[in-house]
Structure 1
């Protein structure tokens, strides 16, 4: 076997191996996050079933999380489209990545405004609010942190694309993270936000 051909073959497969490693690390991180989030959601469900779940005097409206969920759902198709842009024209992914950033920021802004209203105007405080307030703020904050991390990955992909790099793999990894956030938001909605 020709040693030069072998060396060229191993150099060509190195980027694919590095991408596979990054993908696997992302899967492990999302798996760990899923287990943590599900455990907290089940704890909230346990409190709810045991009658220790006391809603505030004015129950929170489900409209703000529905609006936030619409923003959340809008990011997935944008990232999918960015991951399918032709490699010869990587900058065509910028509008899709920018739209994903705007929609994700809309989610975070809607959630932050809603939590602000619940804390300052509806007087839902910890520890006075009991298990509901703890789960409400704790799981919402955990969700926001994960959304922020995925948006940071989208921002890094957008900057890389703006500099002429190929963001398809980064967009695919961000899409996997975003699907995780959608699934955990659905669980959060069912476990905490529904009255």
Structure 2
């Protein structure tokens, strides 16, 4: 069994925020799954959708505890379903990557990301997978909070929406093969699109 977690903040006012790209990616997984996943239901302080990919059960989770307390929900789901950290994939925004870049890694530091800090604290382990989706940084350090809680610009949406759709469509590769293979596919997609521009 796998657990895919999208990080973000609940509420309609946050739907298109940069901080919510994890939520948007999970929504894309459902949209691109051709009915493989159920609709979301409220459970474990989050919104959960369950499905099967290549014969394996996958749970999608959008914590509704606000970003800084995401681990409350993730920890509860992982404990209830007995899912080990190496079968947990967290999709989240990353200020240290340029907008539209994506990197995948297992374990490592959290670079001050409060959502990741909370997840790690509640899992008691750092070796879960992270899908780091670049949103870039604002010009001035003091603008970070406003920046992540602001909506994507029209220009950003032009390349991010197709990227998120691709990520949702190919997410099955995570369980069919492994998260690193998924990462290679995304890298190729980004490279091909950059060459066409």
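Rule-based calculations on the coordinates, nothing more; no lab input. Computed from a predicted structure; not experimentally measured. Cβ atoms are built from the backbone, for glycine too; each structure is taken alone.
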Practice problem: Looking at Cα Rg over 2.2 N^0.38 Å, for residues 23-62 alone, point out which structure of 1, 2 has the largest value. | Solution: 1
Quiz prompt | distance in nm of label points 7 Å out along Cα→Cβ at positions 103 and 119 derived as 1.6 - corresponding label from 1, 2 | solution = 2
Quiz prompt | Among 1, 2, which structure scores highest (criterion: distance in nm of label points 7 Å out along Cα→Cβ at positions 31 and 167) | solution = 1
Self-check item: For helix-only ellipticity at 222 nm (-39500 (n - 2.57) for each DSSP H run of 4 or more, over all residues; to 500) computed as -27500, the structure of 1, 2 it came from
Solution: 1
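Upon calculation of percent of Cα pairs over 29 Å apart from the atomic coordinates, which of the structures 1, 2 produces 15?
Among 1, 2, the structure yielding 15 for percent of Cα pairs over 29 Å apart is 2.
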Self-check item: Comparison of 1, 2 by distance in nm of label points 7 Å out along Cα→Cβ at positions 55 and 143 - largest value held by
Solution: 2
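Going by relative contact order in percent (Cα under 8 Å, 6 or more apart), which of structures 1, 2 comes out largest?
Checked 1, 2; max of relative contact order in percent (Cα under 8 Å, 6 or more apart) sits with 1.
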